[in-house]
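Next up: some structures, all given as structure tokens.
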Structure P
Amino acid sequence: MTNSPFNIDAIRRDFPSLDQHVHGQPLVYLDSAATSQKPLPVIQCITDYYSGANANVHRGSHSLTASATNRFEAARQTVADFIGASVNGIVWTRGATEALNLIAQSYARQMLKEGDEILISEMEHHANIVPWQIVAEQTGAKIVKWPLDPTRCQLDMSVFDSLLTSRTKLVAVAHISNVTGTRNPVETVIEKAHALGAVVVVDGAQAVVHESVNVEKMDADFYVFSGHKLFAPAGIGALYGKPDILEKMPPWHGGGKMVDNVSFEGTTYTTSPAKFEAGTPNVAGALALAEAINWFNSIDRNGAEQHVASLQAELVEGIRNIEDLSIIGLQQGASVVAFHIDGVHHSDIATLLDQQGIAVRSGQHCAHPLMDALGINGCVRVSIAIYNTSDDIKRCVSAIQKACDLL
């Protein structure tokens, strides 16, 4: 759904945070893979809720709580529609990390036993590694690493075929890498895993802002994402699980709202998704996430992606010939470019860019195994969003060149 052709000037007017100075320089924000800036409709949604509609949900019978509950559940429907899911498969979480821990503790901990295997790709964010290590220690299951091809920064499907066995009970894979922007063949992974009876967990935190996702068509068993990378506030996200799987999973924390009856003789739980949502939820966050999705759906998505791809190409062209600079696993058309410079620490580059008003990410990007596979101790990541401009890229290229000259 689009309302009008992609218009970068109109897009930028919706982001007040971009109109500021850092170290006396106009801000160029190129760290959207870490968290996106927020458009005015999302900011206004939060303000409006707390200034005139604040109430708890699924509790009481007064008008404010009834209105908040209706909007809260309408927001769940918006999320479901956004990723092609049934609404009873959407569980509110604080973000992708909490969603992955929920799956690990509520699903995997009950299902795994000693000798079972969890197959995890080498390019995962720590959030899609550590919960599985914890549950492996709890159950006696074994973690199996699915290595990548370091020259292309892509997963080796032939290796996947050899590692996927009848012992594999769960496969954890990112839809898109947070470091290189690699788009993994999740559809093929799911098909092959299902053929051997394994369940697949897809980390979609970087994907939902860059491609249309349909989890039911994909046939993902679980799919997770965070709101804060999708123009929504921090502290809200969603877990999709196939409804029949969710119904068989026990709650992973307890409290109000997720029960049918509580007595000292025992407690009975309500159905999913409510049984996973104990306590007062982040109502404002849920409403703001729905508002972010509505805002995002109102723009020309194809035009937006073409815009991002053209900026990435401009960035690559601008830095590819800088002496001693190596681009890591370039994925054409992605929203990120990661690089390192021989003999220069990545944080020094990022600091010098910051002094010129350029915000980028340096470090290991919560992906230590990926860094180890590449044989580096970290890198600089430039991540582009739909609100960036050609001028942003020109200033970034100039700043990188100046930093290299100084170092």
Structure Q
Amino acid sequence: MTFIDQAQAAKRAAVALATLNRAAKDVALNAMADALAGAEGDVLKANQRDVERARRAGTSDALIDRLRLNPQRVDGMVGGLRDLARLADPVGDVVRGWTNANGVQVRQVRVPFGVVGIIYEARPNVTADAAGICVKSGNAALLRGSSSALESNRAVVTALRAGLETAGLPADAVQLVEGGREVTHELMAARGLVDVLIPRGGAGLINAVVEGSKVPVIETGTGNCHLFVDASADQEMALEILLNAKAQRPSVCNAVETLLVHAAIAEEFLPKALSALAAADVTVHGTEAVQEYSGQVVPAGPGEFDAEYLSLDIAADVVDSLGSAIEHVRAHTTGHSETIVTNDRASADRFVAEVDAAAVLVNASSRFIDGGEFGFGAEIGISTQKLHARGPMGLAEMTSSKYIVNGDGQIRR
């Protein structure tokens, strides 16, 4: 089957999904979960082949860990599908509505996108998560996973399609898009067949899709997240937030990558912060103003304040004012999540107003910028763009809207 054949089949499946009620979609999600649970052995064997191939290719341990599945991770994928079945269905929700003076009723309601293409790297659990979120929101899914997880993704998608068929729905609502780079280019060029593209992965992948796609893209961006410790900050609170935001899970996009400290408290705060970071095995890449407080600080090289490390590394600098901190953030932010720790309400309000990002936090860890932590129950990614969706994308963000207008014969004068 060619990619065009797949896209056309997805288009037909999307029509069927768009008309389903919640009960039918929930039956399908539970059937998908049952099928995936029943295929656990096949999925793990396929994944082992992917892992062995990655080892032979010299893939890093960190990337292999993202690739590897085990019974607990498969159980998590199965549980994620069942959790989706328990969530409210956004399709049909009324965003707003009113009645004009002439009696014409207008309602804006949520509707599925149609066909959603998702291009992603490494982690095969994304395959089940993305497919489930698309089905729940009434969308057909074209899944373009990385070649490193091909065997795993094949096994997962085979199970999910079997579940859809058991529930009486078209299996083509979930498809794995295989092939070389030319197929990725076909997917990005399929305007009219694919309604939305969502890239999930590193900066290289995301930029390639954003710059090369003819299909509308929802950009799930990289996270060069900053933490600014203001002069008035509770320093113990700032230390706790810093360590949680950097070291609790450093390989994710909402981990903090840059520490900025107000010069008024640098002499008191930085020795404690640098010691705590070293104890957590975090390497600090600092300017000369930071290096003077510890011999363990690595000089920050050119471009490091634009880096998304995704590791136990952090850039650090001292700034002379709140305004300088905001200026630094605006110069280097990727628009993901930016944090201030302060006890000054005016400083907090100014930081929130002047920092341009999908999420701005006051006295809280950036690790909270997550669909699960927001109570969405499911997340397709975190959008750093400004159109349609911004921030964590739950089920509601996987819909568009249309206006439904009801009258009883009114005509425009």
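Laboratory data are not the source of any read-out in this text; all were calculated from the coordinates shown. For clarity, every value in this text was computed on a predicted model and none was experimentally measured. Cβ atoms are built from the backbone, for glycine too; each structure is taken alone.
Have a look at P, Q and say which one yields 23.1 for Kirkwood radius over Cα pairs in Å, as calculated.
Computed on structure Q.
Can you say which of P, Q returns 25.8 when mean count of other Cβ atoms within 10 Å over residues 285-292 is computed?
P
Could you tell me which structure in P, Q was used to calculate helix-only ellipticity at 222 nm (-39500 (n - 2.57) for each DSSP H run of 4 or more, over all residues; to 500) as -13500?
Going label by label, the one that fits is Q.
Next question, about the same structure. Starting from the value 5.4: which structure in P, Q was mean projected area of the Cα convex hull in nm², for residues 309-388 alone calculated from?
Going label by label, the one that fits is P.
Taking relative contact order in percent (Cα under 8 Å, 6 or more apart) as the criterion, which structure among P, Q has the greatest value?
P
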